[in-house]
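See the structures that follow.
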Structure P
Amino acid sequence: MLASTIGQQLVNGLTLGGLYALIALGYTLVYGIMLLINFAHSEMFMSGAYVGLFTLQLLTNQTVITNATKIVPFLGFLQTTRVFFTSSGFGLLVVFLIVFAIAMLAIGFMGMLIERFAYRPLRHAPRLAPLISAIGVSIFLQNAVLLWVDSKAIPFPKVMPIVDIKLGGGVSISSLQILILVTTLILLALLDTFVSRTKIGKAMRATSQDREAAGLMGIDINSVIALAFFIGPALGAVAGIFSGMYYGSVSFSMGFLPGIKSFTAAVIGGIGNLRGAILGGFALGIIESLAAGFLSSGYKDVVAFVILIIVLIFRPGGLLGESVVEKV
């Protein structure tokens, strides 16, 4: 009984940790380059869930397609493609690829716009100014969805058949959890390879180490920062869609708690360190799930932040972070 509980909670924790890791990478990318805690990142996670939801409905829901065609007659072709998207496994795969691509592009460009108009003008201002701007953007995005979309949670359509796979010992994993884990690991591996092996990735690392020196060496600092603000929100959008699929609904307030916890995960792993964000995300997800399984779901948040305090006491820079000397 004990072994099966531990095994099941580990499976659940890895799934949750994958979502935290995707969101935490957005925090750590921006902080590593700009030393800015982008509190609006949690709302871009939420916005990605809504973009994914509406795109999925537009491709698969007959009523939504009919209403959209009345407004934009050009969209009439969706009546034909809907049959293909909903009648076969390959069509469903294509649907999800389109949904994720559109959400990543939309939220990635949103991140770039936010950086251009809310953060770049404050780049040389006191550090508190961009932080307040980030909080302002977060409040604006949350209230925009509240007022312009809906104040109630919207069910996420279940277009994917979910099958439970028995792993033995009373432990099971669903096809949705496998999809989340596999996709998350692929994206994390691609990002790590991109940052460590490509020329643009090396430019990002150079900018993170010394922005002024990187600029003197010919690196376009604005482009590098804009790219970081594209990649982070794009990954957050993927996490938002998976969150909607996993929990069955999306809401205007869904970004707050996962955002805080993902920031916690980034700090635990070492803020500014990509692999630290991944490690912190999975560690926090597993700790939460074990706490929920053996104590109570009401204690999982308490346990998560107690772990954060303990880590910071003994490792102020995080598990994989380094102590940073303040530049004068």
Structure Q
Amino acid sequence: MTLLVGQADVPRLLPMRDCIEAMAGALAALARGEAVLPLRQIVHLPAGGFLGSMPAHLPHLGAFGIKALSVFHANEGTAFDSHQGAVLLFEAEHGRLLAIVDATSVTAIRTAAVSAVATRLLAREDACELALLGTGVQARTHLEAIRLVRPLRRVRVFSRDPAHVRAFADRESRAHGIEVSAAASAREAVSGADIVCTLTSSCQPVVQGEWLAAGTHVNVVGAATPDCREVDTSAMARARLFVDRRESALHEAGDVLIPLREGAIGEDHVQAELGELLIGGAAGRRSAVEVTLFKSLGLAIEDVAAAHVVHRNAERTGSGTRIDLGGVRHG
């Protein structure tokens, strides 16, 4: 029997704290050479969106899987999520399809969890002021995740729609019991922040390097194609750069590729993958004043690891719906 887990059930079955540890485990496995992770395939669609196919195998979990995801950034402000699809989780002994899990919720949670891993590894221990650029789902999950790894005292948020900014600030202040304030500009939000998360659909930089205070850590999350970026060349050049995976960043991340094409940085600007930091194979932050930057692209191993947690918790609690999709011989 195959488990079906819908969007509403995923957050309960994938608690952020559990997801952070699952992401750390998956990234460490990748760094040890214990994961199979082809580059994702992208099909660009005439309507302006794209379809991504992301397979991976995590032997330490006895699982493999694939995420099929459509991304339509034009959906922002409509009734539809920008990211929609499913994660298919298989077990590696007989190839059984264990679960089909809503990808919208998985993506929202696991992306923020990876940023939390990066923040735990790279932000100053005393970092307590967070800037969020964007007010969508990722802003909400990033606030939840970053709070688990650093003692936040103040949050500033900015996006292009002032009404969305005010609504986000009011709602999240009440939800978390901390000060979340609406900034009048991206520069105002970023100025003096210890941790900055860029969570937009912009193809043009929303953060300039000159805005970043000494000692800032930046999680660059939103842009995921070679021609789009959220931080300018000066921000990338002045920061020590860390990635989820070198191969992906050097093929897909406009935040990295555009400065490379400009000659402002070389491929050796990538200091390490997060997994290398987790297994002690590379150094992270070296001083309280340097700027660190994590460029997130999202990896299929993260989706498989997250779906594995969902399946485990659903089996334990009897959650989800079970259907017979075949694969077992009868008679």
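One of P, Q was used to compute Cα extents along the principal axes in Å, and the result was 62, 57, 38. Which label is that?
Working through the options, I get structure P.
Comparing structures P, Q by relative contact order in percent (Cα under 8 Å, 6 or more apart), which one has the largest value? Let's see the in-between values first.
On the way: P: 36; Q: 22.
Going through P, Q one by one, relative contact order in percent (Cα under 8 Å, 6 or more apart) peaks for structure P.
Out of P, Q, which one gives -10500 for helix-only ellipticity at 222 nm (-39500 (n - 2.57) for each DSSP H run of 4 or more, over all residues; to 500) as computed from the coordinates? The partial results should precede the final answer.
Details: P: -24500; Q: -10500.
Derived from the structure labelled Q.
Looking at structures P, Q, which one was Kirkwood radius over Cα pairs in Å, for residues 92-131 alone calculated from, given that it came out as 13.0? Mind showing how you got there, number by number?
On the way: P: 12.0; Q: 13.0.
This value belongs to structure Q.
Between P, Q, which one scores greatest on distance in nm of label points 7 Å out along Cα→Cβ at positions 4 and 124?
Details: P: 6.6; Q: 5.1.
Biggest value here belongs to P.
Computing distance in nm of label points 7 Å out along Cα→Cβ at positions 76 and 108 gives 3.4 for which of P, Q? Present the calculation step by step, with values, prior to reporting the outcome.
Values: P: 3.4; Q: 1.6.
It must be structure P, since only it matches.
One of P, Q was used to calculate Cα Rg over 2.2 N^0.38 Å, for residues 148-203 alone, giving 1.79; which? Don't skip to the end; give the middle numbers.
Numbers: P: 1.79; Q: 1.11.
For Cα Rg over 2.2 N^0.38 Å, for residues 148-203 alone, the value 1.79 is produced by structure P.
Only the coordinates and a few stated rules stand behind these numbers; no lab work does. Note that the coordinates shown come from a computational prediction; the quantities given were computed from them, not determined experimentally. Cβ atoms are built from the backbone, for glycine too; each structure is taken alone.
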